[in-house]
Structure 1
Amino acid sequence: MKLKVSVIGTGYLGATHAACMSSLGFEVIGVDVDAAKIELLTAGRVPFYEPGLEDLLQKEIASGRLTFSTDFKAIADADVHFICVGTPQREDSLAADLKYVDAALDAVAAVCKPGSLVVGKSTVPVGTAARLRERLLKINPKVDLAWNPEFLREGFAVE
């Protein structure tokens, strides 16, 4: 059985992660609320600098293993969901703004099937995963959560 994977957030981390997971043979769908970004990625164009990613993206789209959408319902049958959204600094303090992480978790939890796994890749403060686990249990108690933050080196992520 091949795992189906979703990647929530298609910025630098998400788009790179989606293309690389697809290159490993997984069926991957990248989802983002930014329709312009999804349009670019669907056309095989990368809106940021990462050597080798555009070629990999085009190859994986052509293989049929990699698709993109703005519709969260499209991820409902995925087995593993990677949250790769931004965590910018809050305007009113030095703390991370977790509203995008919270929104991504809520969107995934609302549509994912029982037994699926949500994996956070976004960099978050200590204690966030425990808080999100409680949030997830209230929305969809038959889904598991893990956190594995990613620290990609720009310009070398595809290598």
Structure 2
Amino acid sequence: MLTDIQLFNHAQRKALKESAKASPRRRANHNVHKSYEDLVQRLFIAMEPDSYVRPHRHTQQHKWEFFMAVEGSIDLLFFDDNAVLTKRITLSAGGDCVGVEIPPNVWHATVCFEPVVFMEVKQGPYEVMDDKGFASWAPEESDVAVTPFLEKLKEAELGTQF
């Protein structure tokens, strides 16, 4: 039905960026999906450079993720089971690589050096308790060690162990 068409326009993107700036977590999302029960979760995320996304993986075999840069750029960091940085991909709205799909069971995190808006698409339904397996070698969001850890993530070269 035409009344169900959803747009994500400039005004919404601007409001989302303002929400991220005001958020204690320094990021905010705009859900396109109607509920957490939807089989495909679709959301736009605005993130500030000081937002910390704890390294994690999605352990359920059907829980892939797709990211696409909408405005600005964001780095996706990938780690092996020994907490070694094995790959770094920069997604940029105006660059060579705008999107990436991450398969299940891959350790990853995101960092940005400028405000960014990106779209995330992932298999649903969203189950808060089962959504992520966090890396034991990375501090929780509330830990005082987050600031130096985030800086290490941003500066890390391939082969860096955390």
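Out of 1, 2, which one gives 2.5 for distance in nm of label points 7 Å out along Cα→Cβ at positions 59 and 139 as computed from the coordinates?
Going through each structure in turn, the value belongs to 2.
Among the shown structures 1, 2, from which was the value -4500 of helix-only ellipticity at 222 nm (-39500 (n - 2.57) for each DSSP H run of 4 or more, over all residues; to 500) calculated?
Checking each candidate, the match is 2.
When volume of the Cα convex hull per residue in Å³ is calculated, the result is 112; to which of the structures 1, 2 does this value belong?
Computed on structure 1.
For distance in nm of label points 7 Å out along Cα→Cβ at positions 35 and 147, which of 1, 2 scores largest?
When distance in nm of label points 7 Å out along Cα→Cβ at positions 35 and 147 is calculated for 1, 2, structure 2 comes out on top.
28 is what came out when relative contact order in percent (Cα under 8 Å, 6 or more apart) was calculated for one structure; which of 1, 2 is it?
Checking each candidate, the match is 2.
Since every read-out is calculated from the coordinates, none of them should be taken as a lab result. Computed from a predicted structure; not experimentally measured. Cβ atoms are built from the backbone, for glycine too; each structure is taken alone.
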